[in-house]
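Listed below are the structures to be examined.
Here, each number is a calculation from the coordinates, and none is a lab measurement. Fair warning: this is a prediction, and the values are worked out from it, not measured in the lab. Cβ atoms are built from the backbone, for glycine too; each structure is taken alone.
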Structure P
Amino acid sequence: MAEHAFLFFTCQYQSKQATVIFAHLMEKNVLDQIREATSHILKEQGIEVSAGDVLVSTTRKDFEGDLTVVIFPFVKAMKKSPPEVGEWLGAALQSHLDSIAGYNVVQGFLNLTLSSRAWFDLLVAIKENPHYGTSPRKDQKALIEFCSPNTNKPLHLGHIRNILLGWSCSRILHAAGWDVVKIQIINDRGIAICKSMLAWKLYGEGETPESSGTKGDFLVGKYYVLFNDKLTLEYDAWQESVEGRSIHEEKAEAKPAKEFFNDFKNTYFNSYSELGKQAREMLIAWEKDDPEVRSLWTMMNGWVYQGFDETFAALGVRFDQLYYESETWVEGKEQVLKGLQQGIFVKKEDGSIWVDLTDRKMDEKILLRSDGTAVYITQDIGTAMQRYRDHHADAMVYVVGDEQNYHFKVLFEILKKLGEPYADALFHLSYGMVELPSGKMKGREGTIVEADDLMRDVISEARAVALEKGEIATLTEVEQTDAFRKIGLAALKFFMLKINPQKRMVFDPSASVDLQGQTGPYVQNAYVRIKSVLRKAEEDQINVYATYTDLADSERQLLQLLAIYPEVISKAAREYDPSGVANFCYDMAKNYHRFYHDLKILGADTEDARNFRLNLSASVAQVLAHAMDLLGIEMPEKM
């Protein structure tokens, strides 16, 4: 049956059109050759499968082959068993692609063995294309929102994971062919901001970043913590007051006083607290454009923005456009009032406005408070509408922690109710909480690990490790400082990005700089090792190595990884998951270290072997640098 199908197929492809198609494919890298050839072959059988949907991976080490095509998706349409489809497709591919030297079928997997010519062509293609692995530009635009801090405290460890995910995803999507706009919404208004403002007004005595020598965002964060300290003192005193004891007796029933007052704290702030009352009055005054409140708000936010910019620069991150909640909340409020008139939303007896999502298996959600002030989702509605008018993007991605999963489900459903044309193109890239070995952080208690402090700590760790070994001593003091920065930030970024975003994680600064583990410095060390070898080689290694055909296992494994790199980028873009790129880098580095120890490079037995291994090393270095750049990581020349 398989032989008959192959003969039928071969006859079909003796056409001029087929000759042109397959001649064109030979100009592409081997991965694209296989995917596009498979797509063409299936199309001739009436099966529409795009090249991008053909799944190709490296062949498992316990099977013979280099690259594996997953054939299960075609079996049903072909009405044949998986082995029959595999034999048919393998024969067809080998017949028309010089890059295929052989094949075998294991259940639903077609394992392809590549020819020596294919590997040589791959190395040449990589050398000639510094952007090897990237896709042609698409006529598609994506907006990626990340960071989105509040202007009442500095950026912290949780923000770092958010920032690194957003930055890396933006680079990966761009490499996959998208036009990407990196944006953030600055949460610069609201009750949390008023808490910092009120504390400074009551207790600040005119302190400024200049007068105190304190970074602006740290200074404002100090007053946010101070507000909550003062609120706690006020609340403790109120609990012992006649009013507090009366409330406890009235509402607590059999609940112990300590448990009751822990649960009652938010109600106290909103209904009984003098500090809470002043903060709410300040928010109302801000929304009414009170000159004094607005002036204080502008001054303190300016301190924070300057601090944020310093942190972003240290992380190597920048944005294409900023949106401000202080601007977008107005449109959000107008849209809520418009939705109320249209019967999409409802007003309750106290004057607050809500959306009922019980028909979507969710709750009711408040959109405007009874005093007319906006909540977070109000500005999110306005921001989404403004962004679409500005960019008409095909996708909008929100990088926000998993504690906001429900918030974004509600937001997306509201936009659908409002009939927004982009509502189905919204995506929440949810990520898990980051903890330290010592446990969770608590912002109101001032136990947050600030981003600036964390970067300083990992760079210090990198300095200690680097001074113990390597070529770092041969660098100037300025060069050493730059190398420590690159190594430290690589440790931080790689550790954050190597884990699937949806998983919670514990960040250990000392473990992140380990030169023997699954770390950024370990990958950098492979790159530095290659650059050292290439410097010793001196002359340009483009010499002929066509007679070198007896590849060692460690060479073949590196070639397989190089071949699959374009798919690594495509998959990471489809899934909004940089961990695939990070783990690819680790696999590449691990295999290069093995190759380096197993085989001689400069002292190889033949000139062809030497030249091949030098070219292979150069290709690995190029792809490693490119892949690590997608993670926002720079490569040092020495370490």
Structure Q
Amino acid sequence: MIVPGMTDGADDGAGSDFPGAQGIQVSLAKDSDPPGMNAPILPVSSKQRVLRDVFGFNAFRPGQEAAMDAVLAGRSILSVMPTGSGKSLCFQVPALMLGGLTVVVSPLVALMQDQVAALRLAGVAADTINSSRSREENIASWRRAASGDIRLLYLSPERLMTDQMLAALGKLPVRLIAVDEAHCISQWGPAFRPDYEMLSRLRDLFVDVPIMALTATADESTRADIAARLFGGEVEQIVLGFDRPNIRLTVAAKREWKQQLASFVRAHQGQSGIVYCLSRKRTEEAAALLVAQGIAALPYHAGMAKEAREANQNAFMTEPQMVMVATIAFGMGIDKADVRYVFHTDLPGSLESYYQEIGRAGRDGGPAEAHMLFGLGDIRMRRLFIEQEESNDGRKRREHQRLAALIGYCEGASCRRRTLLGYFGEDAEPCGNCDLCLNPVALADGTEQSRRICEAVLQSNERYGAAHIVDILRGAKTEKILAAGHDRLGAFGGGAAWKKEQWRSLIRQLVAGGFLNHDVAGYGGLSLLDDGRALLRGARSFHHRPDTAPGTVGKSRGATPSGEVTAEQDILFAALKRLRLRIAGERHLPAYLIFSDKTLLEMARSVPRNLHEFAMVNGVGTSKLRDFGQLFVDAILSHTGTAPVGANSGV
């Protein structure tokens, strides 16, 4: 039997540490009758019923129900929801209601296999065809899809966008197409994952099939890019708030990164955290450094053997004080509730990447910290990466503009959260929970220089980028300046005493402070916002950080774990995590797929003493109640030394 798309071999760009390149490789349990394959496949009519009975949740989170209603009504939708908000349920619940087949496009083999494993544990008929499995396994999966025995089929773009696979799927009752991690359509260059460009064909090949695109990180430019490429223009959008107020935001000048890292982690002794590094070499160095300091730390990067990555991931998910030192290969799909901090030893690629990475901290709602080291060497390295990327000039221009926005965030003189949320189009008041709010830096009066910038922007008709504005101010008679006649502007040459980088830094701070708008989606042009016009009128002043190199910040206060769990509950929580790890090992699955940390925490708090009470725990669906309920109830009773209440078998 020929399996559509079997000849292609690139599911996930394995071996690279660039964004999304390699996730955690997990082998599915090789049962002769995989879990979920005998589950009922008839459509059901109630979203609430599916949510409760299959997935074990009592209520929808914000945005979920609206996204489901759109595709159930046959409308395509782009949904931008924060990390940990339950994006996957937005297409998994409709898939069980619509019947037929839902095709899920996912960027990484690891994500596909983890989601399929999680669905099977919930009793849902799901499968995947990917390059990490044998030909025989892929053939068996396709036969199940072709015969209507599964509801969700996970494929990479490379596997999906072959003529053979598209033709074969065209003969099946495809009811929904879900594109997970949809920001990859915009952010991954066509040279790296060209098949993301080809996803635009889906709307023409499956005319009456709604498409749902989902991501946690997409600024206005990225959303417009997704809408244009995937949907051919306008599309209904759900964009939830981006604020994570429990995460303290801090940035420090990079000096001795090893010493700074060790000092920070020691100050957070006994807490779980993630340390992100730019390269595999630095990842190994940082992990070894922390181990030498007596910290329980493990490395994670795409150059490690699959078994080692999987073992380190399970240890991180199970041990309460573990630190994972990783490249950006780690994190997608990971749901560990008690991560107290995320530390960046190097500058991320953009504010979107930064937001996604820090979003892995504090998912239990308790206080957490995001701490970044920022150095001029990082800026040079990131610019080099952009220039070396095999992509067109337009994409490189946008990536440079995104990098400039991130640098502006780092150099900012006012509330970091306000700058971060402003980048995503949200207004916010000063947060009181970032380094610049808690320990304001010394500022200089830059009103006169800022007014000169605004004058140059206005006199050049609010069309030009920072480099051109700096040339106007410094009186540079470039070909572009002369051709536009900007050597005759009143602002020309008015800032010759300042160096280029000083002007660039001040422009970035004006953007970060909401005085200037930076057109990331277009050609990087600067325009005046209301505060900028007020500055020109003399109604506003502007104070800035005068240093062009990354500045210092005040000492941050380490976050402390949430006080919601008592000592006794914490001991039970640890015991339940050990049980989860044992079950996961027997099934050859990542531990967090059995139950999430949030679900185990609720068990530790509520102490269910029979299956009826256990069924009330958020995250316990019918299938998991059947497969794991008695094991966990017995463990809870053994730990607490209490007798079961009521009939343990009565549900």
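From which structure (P, Q) was FRET efficiency 1/(1 + (r/R0)^6) of positions 435 and 587 (r between Cβ atoms, R0 = 25 Å, to 0.05) calculated, if the value obtained is 0.05?
Structure of origin is Q.
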| task | Compare distance in nm of label points 7 Å out along Cα→Cβ at positions 323 and 355 across structures P, Q and report the one with the greatest value. | result | Q
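Thinking of P, Q, which structure, once mean count of other Cβ atoms within 10 Å over residues 283-290 is computed, gives back 15.8?
This value belongs to structure P.
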| Parent structure of the calculated result -12500, given that helix-only ellipticity at 222 nm (-39500 (n - 2.57) for each DSSP H run of 4 or more, over all residues; to 500) is the read-out and P, Q the choices | Q
| task | Given a value of 26.0, 89 for Rg and Dmax of the Cα atoms in Å, point me to the structure among P, Q it was derived from. | result | Q
| message | For FRET efficiency 1/(1 + (r/R0)^6) of positions 243 and 467 (r between Cβ atoms, R0 = 30 Å, to 0.05), which structure out of P, Q has the highest calculated value? | response | Q
| Given a computed value of 5.5 for distance in nm of label points 7 Å out along Cα→Cβ at positions 67 and 195, which structure among P, Q does it belong to? | P
